[in-house]
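Some structures are shown below for you to check.
Throughout, read-outs are computed from the coordinates displayed, never taken from laboratory work. These numbers were taken from a predicted model, which means no experiment stands behind them. Cβ atoms are built from the backbone, for glycine too; each structure is taken alone.
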Structure 1
Amino acid sequence: MKYLNLFLFLLIATGIQAQEEIKFNQSITWVATTAKSAQENKLIFIDCYTSWCAPCKWMDKNVFNDPSVANFFNTHFINAKIDMEKGEGIELRKKYNVQSFPTFLFVNDKGEVIHRTASKMTVAEFLEEGKMAADPKRNLSFLSQKYESGQRDIPFVLDYFLAVQKSDRNKAELIGKDIAERITLTDLNSALGWKAIKALARTENDRLGAHFMANQTAYTAFATEEEREKLKDRLITSTMYGYLYGKNEKAFMEHLSYFKNSDKLDRRKQGIMLEADFYLDNNRTSEYIKIADAALKGDLKDDAEKLSFLARRADSKVVNQHTPNPKVLKQAYKMAKHAAALEPDEYSVQSTFAKVCLSLKRKEEGLIAAKKSRVLADAETSKIQKLAQDLIDKIELL
């Protein structure tokens, strides 16, 4: 009886797990899919993907299998997952002008696009797109018709911006500029203002960003402290990159203290990344090595992702210079090697270490890391597998 109960438990658990993902391609052909759409009176959700698309794979592993996403999409849509480079996908790609991957289409049984979006998204973002598509008064088709007919009130135009931003960035940019110019000060201090600022503020110097930075307490009723702090960090970071590219060291360093002196670890980590970028871009080798080495022994000692990113940036910078900087490469090697020890089964970390070894002509170590990254690439896309194999080939030529 004990084993029977265990078997039943496992069977039920497996069944529950199987339901917690989007059920794709229950109809084999496109014609059958549209027929099923008409029969059940549901829109068709099309995941337009390719075999080499890394963000597509990421969505499979991190979003399509989320219970809330699976429940909503399985309830409201007929779901089709179609490779745009094979079979019927080739013609559908032409018909719907799919230029990037992943692209997500919501079409009716006549094949007309009701809603369109794209790119890698979080669970919350993707679920919101599904809810917009399923709402006759929020989907892109409905909003586009109203916009073309001349409706221009700010709440409507903001909703239209949010619907179009992932599918037509040029149009979204024009709409966003219009909102930022026309929204009133009264509206800016309301829930509508928070919605606009969160979507459209880019730096602490543009109109919406500057208003938020000067009136942060006005948004306590509309956003959590975490949301407000996250936006503040994003605005200051974007502003600092503007100072970095504009060679404004004084302003950059004044803002850097916000991150460096924080009692929050994540904020200090961001400060390290910014300061390292500044010294690297300005070829200030000794200062770069000092900050990178301190990070390796301090706040980033357990952060493989950020150490690997710093190493990758340094290696790329050096490789693209006419005169390679061996000191920067040596520091990149230390960070990449430590990251690989922290996360030995992470493809990007092993690949970065292999690339740095290639730049330093460390054949033996590089080949071990490159071969490991090639094995790890088997869980990724065909494009990544090819990149991993190319890296092995280059190191073998040393």
Structure 2
Amino acid sequence: MKKRVGLEVSYAAAEAVKRCNVDVIAAYPITPQTHIVERLSEFVANGELDAAFVPVESEHSAMSLCIGSQAVGARSFTCTSSQGLALMSEIVYITASLRLPLVMMLVNRSLSGPLSIWNDHSDVMAVRDCGWIQLFVRNGQEVFDHAFISYKIAEDHGVLLPVMINFDGFILSHMFEPMELVEPAVIERYLPPYNPKYVLHPDQPLTMGAFAMPAVFTEAKKAQDEALRQSYPHILRAWQDWGDLTGRYYDPVEGFWTEDAETIFVALGSFGETAGEAVKALRERGEQVGLLNLRLWRPFPFEAFARVVEGVRNLIVLDRAVSYGGPGGPVAGEIRSALYNLENRPQVYSFVSGLGGRDVTVQDYMAMFTGAISGEAPRDGIFGVRG
């Protein structure tokens, strides 16, 4: 049996970043991501990690510094949450446009107002179209593993795009979980030293982030969209290679009890584990119900998603953000769009819950199931939209 250790998930994230041998860390503290960068600063200060740790004056500066360091050939890292992401969002879009293979951990937290330090997905949904590869992980082991996987993807010369790892604030970040750490020899086989394709250097001048007139701007955005879509097979290969080395395989969508299901819950992040308990309870009642965890948010895995839900009657989509005045939750809206051209597509039920850290229990999931199937309104704290 492989050795497992108990770690706070934020500390496990920092340990993984250290083992990635990053060169530059730029960050500004904001709850609930602060434990990650505090831990990394300790590693740098005590000599465990040979890197530059830059305590910048804002998240905007953190991302700006990472752009500069990454552009001159330094493997760079940052992380943030909520309002911090909102402040750095100007530079987040630029990072993807410059095709810089930065990795950022986004410890998800609600956007104000009212002010809340607790978890939901309103921060990431505010930048869903920023051009980054975006992943959602469910537990501490997945957080740890995806540090290595994300650099492997980002630095692939066939990709060269930044990667955002989303994991739930407090629900994951401040929890202690058992996990398997990866030996340095395995990491060396999987993640080689950073070998940048393009580097700013006075001896070999090149341009990054040039001004674009209207005659070429559309073409640049089209090329960026194509690059993000074409990253998909590289992402699959990075997951496959990691699984071959560690025995832990990942997929863009993961289904449980979906083969004979008439109704499937769709979840992102740690709430998928709670939903799984509800599915077990409903199965014991004889209900043909399953669960689909959506791990890859961008690029959206259209074909893989369609394969899992083929022949399903109902999808119950749990959103943890609100598309104000729109068609319900943003994930449900995207799924409706993704399924639009399919024959006999499932009915999509959009439930928005868990905002601002509100608990969503097994009983809540069962109420969603009953509400979707029967048409009854769910209880207070969950609002649903059929469409």
Original post:
Comparing structures 1, 2 by mean count of other Cβ atoms within 10 Å over residues 131-138, which one has the largest value?
Top reply: 2
Original post:
P(r) over Cα pairs in 20 Å bins from 0, in percent was computed and gave 28, 58, 14, 0; which structure, 1, 2, did it come from?
Top reply: 2
Original post:
Ranked by relative contact order in percent (Cα under 8 Å, 6 or more apart), which of 1, 2 sits at the highest value?
Top reply: 2
Original post:
Given that distance in nm of label points 7 Å out along Cα→Cβ at positions 123 and 163, derived from a single structure, equals 2.0, which label among 1, 2 identifies that structure?
Top reply: 2
Original post:
Which one of 1, 2 has helix-only ellipticity at 222 nm (-39500 (n - 2.57) for each DSSP H run of 4 or more, over all residues; to 500), as calculated from the coordinates, equal to -12500?
Top reply: 2
